[in-house]
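Every read-out reported here was derived from the displayed coordinates using simple, explicitly stated rules and does not represent laboratory data. On a predicted model such as this, the values are computed, not experimentally measured, just so you know. Cβ atoms are built from the backbone, for glycine too; each structure is taken alone.
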Structure P
Amino acid sequence: MDTFFDISTAEVTDHCQTQLQQHAGLLEAHTVWTGPNNGGQLTFTDYFLDGLQLTNMSGRLARPLQAELNVHQPWVGMLYHFNGSVRSRQCARRPLHLGSGRQNIVGDETTRNHYTFQPQDEEYQFFTVHLTHEFFQQLLTGNAEWLGLHERWLSRRDAFVMMPDGLQTSPAAQVAIQQIVNCPYSGPLKKLFLEARFLDLFMAQQEEFARSVTRLSSKERDLFHGIRQYLDEHYANPPSLLTLARLFGTNDFKLKRGFRQLFNTTVFGYVAERRLAVAQQLLTLTDQPVQDIAEAVGFSNPAHFTTAFRKKFGVAPSQVRRNPALLKAAAENAEARKALSLRVA
């Protein structure tokens, strides 16, 4: 499997020991760097898979470490800094700085890069994913929103830094990275596990950058609030996305992206929540039969209504009808389980 780069700085290469381990479809490399003159100790763990390389660099640095990288092929990098910072005078043909708790996306075409790794209280951790251009574009295929983020440089194969200061690394990304770093499997399962966690990480980063880059204007916010009000009134029989977009003078792509960005849910996810909220009120405040309530809120199949209601509230609609207090008890139990899971985590 082809590597994306190697380090040519003698201070690094002359003080490294590397062990390789071959798995099915996966090459794993563990490198320990012991800095001269008590400069610190870093561990590099690399996983080489088809089209990508996962790298975790962590340990102790007594002082900044400078390194020169020889780049073997153009790459797209997903960068995550946890402790310390990294600087480059000309990564992607422009200055790059990434501090603690920040992430960024970078595309580079240069053949040589210089980096300075700066510790924080002598602690250092930097996680990166390097992908081939072809694999990166393949992952974006079929998602118009993500393609739109990268359309300019993809069409010209230009070097880029997605955002000058990057973004705060999300909890979802942190979890995926820690699962990669602490992968519990070996053999074929290891490859599958790493690929799955990489996809979690990729999707989380694309969604975070999409939300950040495409901020809504006040006019657009008013538009989507109007759409939500329309759905509040037509939840039982909502129009298709295309029809809804036309009703409000927009298109379905902008509708899906903007609605999710503003309300953190999809259009039909909102409709489903609205239906169940109204059903809950009807069950506790009226004597309507359960089947009539299901039809009134837009469920043509009573069994589907029962399944959705139980999943949302933890009890069946018929149980709520017989004993409305069960709904409150189920909600309290759900909150207790959520609080317990947060304490355990």
Structure Q
Amino acid sequence: MFETAGAYPSKALYLQKTIGSDYVIDFTPGSSTLVLTFASTGAGSLEAARAAEPWGLRWLAPSGVSVAGVKPVGTDWYRGEALHAFLRSQDFATFLGGFDRIVLTGGLMGGFAALAFADAVPGAEVIAFSPQSTLDPRIVPWDMRYPEAAGLDWDGDFSDAARFARSAGRIHVVYDSLGHCDRLHVERLPPESLVRLRVPLIGRASPLWLARTGLLQELLADMLAGRFDAQAFARKRRTQRGLGQYHVELSRLAGRRRAGLRKWALERATALGATDVSAHIGVALAHVDAGDLAAAETALFRLIELKPGLPHGYYQMAQLLMRQDRCEEALRFARKAAAISPANRVYRAWLDRHASVTDHAGAA
């Protein structure tokens, strides 16, 4: 089934197959347990997808399991017909037949895929982190966090995890139980097989924050070994209070009605930013939500000073400045982001779109 072979920088060997022009699947052999993983975002290009390690491999490798990782080119919620046909194919079924146990896992967009594609692997276990159940605007009009998903084709196969996840065995979902949209998505999933692992105030990127506390690898290892203890996990997850993102989410929960708590939480998140630099983006976005654009700008400048090689800081600054009609400044920051990460299609598309609009306005 696989077409090429290679080795990652970590020295792990893999087999690889390209599916159509938008997906790549890698296979790293191990035990008779297969973990099928789905990336949480697109790689940006087919070349980048072929070169990337599958989502979760670094955390799963110590367990000795076999890993098959699906890597999309775009952030498309795995809506490609070529991928769907492959997952329904006899070749894929024959491949799965070589394993005694199959687990599907992923975070965010990849969490949706793990749930929805369970229909192609009846009885498989699912471990999903901050998943969406679907982003079909006709079904979940309340989730407007991902505008790029609204234009995708939600009429095809594997379109709604609330329906397609019914074929799964046990489903573990790790999510922020205080996040409105995340909670509503989880409530749509089949209750008879669902185990909810609540991690409040962690936001919608639970795999990232669990990895930073060391809990992600431990959770996956314990689940794969059959020794997972939900009560012990609940106790250990309290280490998230040392993350800046925890305090960013606390500030959002506090809102304007509890201004003192909000102020303290953002100050704490900023202080933790020395070791958790992504907290500065969270702080900036929290200030944007509150309408304090000057404070948001300060937070992003602090991030850029700490991590001048991080392109996303420049990209966030570009968006903030464009929001204030500071077009030339915004374009300078966007160009910097694109220069640091030239393969990033999101940065390039934003820059091209706004540069053309600015040029047109100048000509007028």
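If you rank structures P, Q by Rg/Rh (Cα atoms, Kirkwood Rh), for residues 195-314 alone, which sits at the top with the largest value? It would help to have the intermediate numbers written out before the result.
Values: P: 1.05; Q: 1.03.
Max of Rg/Rh (Cα atoms, Kirkwood Rh), for residues 195-314 alone: P.
Which of P, Q yields 5, 22, 32, 27, 12, 2, 0 for P(r) over Cα pairs in 10 Å bins from 0, in percent, as computed?
Details: P: 5, 19, 24, 20, 16, 11, 5, 1, 0; Q: 5, 22, 32, 27, 12, 2, 0.
Comparing all candidates, it corresponds to Q.
Please compute FRET efficiency 1/(1 + (r/R0)^6) of positions 19 and 283 (r between Cβ atoms, R0 = 35 Å, to 0.05) for structures P, Q and give me the label with the greatest value. Display every interim value, and only then the final one.
On the way: P: 0.05; Q: 0.30.
That would be structure Q.
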